[in-house]
Structure P
Amino acid sequence: MEIINSQNIDAYCRLAIVVSRFNEEVTSKLLEGALARAKEKGFANTDISVVWVPGAVEIPIAAQRLALRSFYSAIVCLGAVIRGETSHYDYVCQSVMQGCLQVSLTHNIPVIFGVLTTETEEQALDRCGGKHGHKGKEAIDSAVEMVATLRRLV
């Protein structure tokens, strides 16, 4: 049985990170963790591009534009959608998730969904360095693993 997966990249890799400015208290922590993990994995600052967008709904169009450049090995999408009192939350979460998936499949590039979808701000903060780990760091880990795995599937 052949098992194909990897935690490490065996060739040069460039990452793009798209970050939502909405809920910036949370998203800046996600970005901070993602950049720290990328440095731990050996990425130089010149290997990473960070693009800020106004809100989560704008993440997929920025990811698509980055994917069109054929310059990046993976795109990491970071955001925080926190439930409010209206159904707006459901539409935003669904739109962002579907948009990121579409970019990934259309452009054959890992687009990592690091967008928190939580009920409260406290839950979001728990996921960027609190009691539920750090989803920004996990997003970089997923990007590295997917790039390595896809390279082995060629």
Structure Q
Amino acid sequence: MSHPEPTPEDSWCAERSADVVACLQRAGLEHGRIGEWPAWHVMPYASLWAVESPHRPEWIGWWVVCGDLPSDVLAAHDLATPRDALRAFGKRWVLHGESLDRGDVPAAWAHLPHEALPKHAAVLKRRGAALQVWADDASAWPADED
């Protein structure tokens, strides 16, 4: 029995899954299982992944975003849906970009060389705004995500 060739979407999502693992390792976060498929994605730009809580099996403990943007992780405490998580990443990134513009460097970006900060500020603000637009686009979500 032959296995079907993976589609470009399958391959892209598998690469993003590896990005999720790397992001969680960099952050030093204890976690359970990682979703087998993104909770939301727009190939080749962005994907959002649910990560199980290590203390509450079957519950989402973390959300990770990755793709053609910085990989980032947020605790899922008040972020019950993928749409909530996407909106929260967008807001956080816009605020971080604005902080970088003012010369205030959030801890998450302290490792960057000073001369790279203006470029990163612009990327964060653009990508953050795009995530918020996607989160606010009702046509991109099932009716029960409102």
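General observations
- Structure (P, Q) behind the derived value 1.4 of distance in nm of label points 7 Å out along Cα→Cβ at positions 25 and 129: P
- Answer label among P, Q for the case where mean count of other Cβ atoms within 10 Å over residues 73-80, calculated from the coordinates, equals 26.4: P
- Entry that produces 3.0 once distance in nm of label points 7 Å out along Cα→Cβ at positions 65 and 89 is calculated, selected from P, Q: P
- Structures P, Q, by FRET efficiency 1/(1 + (r/R0)^6) of positions 49 and 105 (r between Cβ atoms, R0 = 25 Å, to 0.05): label with the highest value: P
- Per mean count of other Cβ atoms within 10 Å over residues 41-48, the highest-valued of structures P, Q: Q
- If relative contact order in percent (Cα under 8 Å, 6 or more apart) is computed and equals 34, the structure in P, Q: P
- Given 0.99 for Cα Rg over 2.2 N^0.38 Å, for residues 17-96 alone, calculated: source structure among P, Q: Q
None of the figures in this text is laboratory data; all of them are computed from the coordinates on show. Keep in mind it's a predicted model, so treat the numbers as computed, not measured. Cβ atoms are built from the backbone, for glycine too; each structure is taken alone.
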